[in-house]
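All of the numbers you see were taken from the coordinates with simple rules; none came from a lab. For clarity, every value in this text was computed on a predicted model and none was experimentally measured. Cβ atoms are built from the backbone, for glycine too; each structure is taken alone.
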Structure P
Amino acid sequence: MESGSAISSFKIDKLGVEVYKHRVAMGARAAEAVAEKLRSLLASGKNVRMIFAAAPSQNELLDTLVSTPGIDWSRVTAFHMDEYIGLKAGAPQSFGVFLKDKIFGKVNFGRVHYISSNPDSTAKECERYSSLLSEAPIDIVCLGIGENGHIAFNDPDVADFNDPKKVKVVRLDQKSRQQQVNDGCFASIAEVPKEAITLTIPTLISSHYMYAVVPGKTKADAVRRTIKGEISTACPASILRRHANAILFLDGDSAAQIV
């Protein structure tokens, strides 16, 4: 799939921003950028470690990426960045299940590390996943931005730009849980789990390259605060403006308040 040309591109602090008319073009171009970086890193002889977000906002990116030729996925180790606590094994709302359906089960990754939604001990699960993440640097993060400005499940009231932990348990705020209903993942907010395991902001920001894919009119306010507001945990995604190699991909709807 070929991507269309950006209708706008600029930088805010260190963050690159590219705006596309439609989300299909946005997702295709984001996938193209990720694939280019993957091929470059793999050509240098290194194995690659990647973190993926699980959300409908990532559909176009993931759908295009799995059909992109020339990537030796067997040299890529994959992680996901968050998971609900308490879902039944195999529940369709599980982020691990989502990513298995969209990409983890469609290409031949060297290794895929899942976060358990039903661990015997959440503390031990955080320790286990932290240990896996610590084995080597993270090369690429593919992420979205929540309606409240969260990245992963670092909602404003639990976000910490200097978090000492790599992975932690968080209680989800009301807006974050409502977004899961808005996205069609749950029928009502009562069904949305109240807690999750999430990678922390320092873990995400430590990656060498970040590709944020954020379509849709429900994200327009969060995008505005990310780009035009203060760099603050009041909008956790604003930290992307301090990353040397981050790109934010938007469609016309999500960019409505900034262009």
Structure Q
Amino acid sequence: MKSKELDGLPRRNEMHRVYDKLNIQIYETRRQMGVAATQIVSQKIAELLGTQPFVNVIFAAAPSQNEFLEALVQTKPIDWSRINAFHMDEYIGLPPGDSRAFASFLKSKIFSRLPFRTVNYIEGIAEDIEKECKRYAGLLAKNPPDIVCMGIGENGHIAFNDPPVADFADPLMVKKVELDAECRQQQVNDKCFDAFGDVPTHAVTLTVPALLSGKYIYCIVPGEKKANAVFNALNGEISERCPASILRRHEHAILFLDKDSAGRL
């Protein structure tokens, strides 16, 4: 059965599938995928603003989100002054204002371009990282996520929950993690860093339970380099070996793909 959230969307160059509870939409191009995701996200924001004073949205920072974020910035009308913005992970130890930091990416792509009520950054340069994790977890507790806009890593991670550190029953909402080699190499593949050795070894991330606490999850995953991760997430067992597989248990999640990321389906 298709989610009612899919009703009314253009059907051209689009395929719908369902894996367990997870709705899948496949588009011909990255741009079509990004625009379609923007349609659904903006519709949901408008719906929520009709019933509650504020909406809390978590954003991912990655090149895979470019088309979606660009389309979202141009969407009208949304009362951004009633939206609290968060991001889901951040490197530890990059210099203040470093353009490679996720905070810098999101500031450039969306946070500085829209009049949000609040923008809540993870401080990867905090002197006490454990204290920073608790601070950010407190913000999420006070502002429970309504919408999570995310991607999937080449190793199947969601946020920086790589297979070695992902925990579907994690007692924490935010934690410090060590990045595995495949995750760090992806940052080079995405041209975010020049060389493997430049990629930080540790980061702060929202945990899997924190991401799944979002009422609605919209996962945007383009590109052929993600095809294996998408296949494993949808066809393998639901386990921490492919953290993204847990999306199949969420009641209100949609996975947006282009023809390249859906190439193995």
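Given a value of 0.75 for FRET efficiency 1/(1 + (r/R0)^6) of positions 44 and 156 (r between Cβ atoms, R0 = 30 Å, to 0.05), point me to the structure among P, Q it was derived from. Among P, Q, the structure yielding 0.75 for FRET efficiency 1/(1 + (r/R0)^6) of positions 44 and 156 (r between Cβ atoms, R0 = 30 Å, to 0.05) is Q.
Of structures P, Q, the largest value of distance in nm of label points 7 Å out along Cα→Cβ at positions 92 and 204 belongs to P.
Suppose mean count of other Cβ atoms within 10 Å over residues 84-91 works out to 14.5; of P, Q, which structure was it derived from?
On the way: P: 14.5; Q: 23.1.
Attributed to the structure labelled P.
So if we calculate distance in nm of label points 7 Å out along Cα→Cβ at positions 108 and 228 for every structure here (P, Q), which label has the highest result?
Comparing P, Q, the top value of distance in nm of label points 7 Å out along Cα→Cβ at positions 108 and 228 belongs to P.
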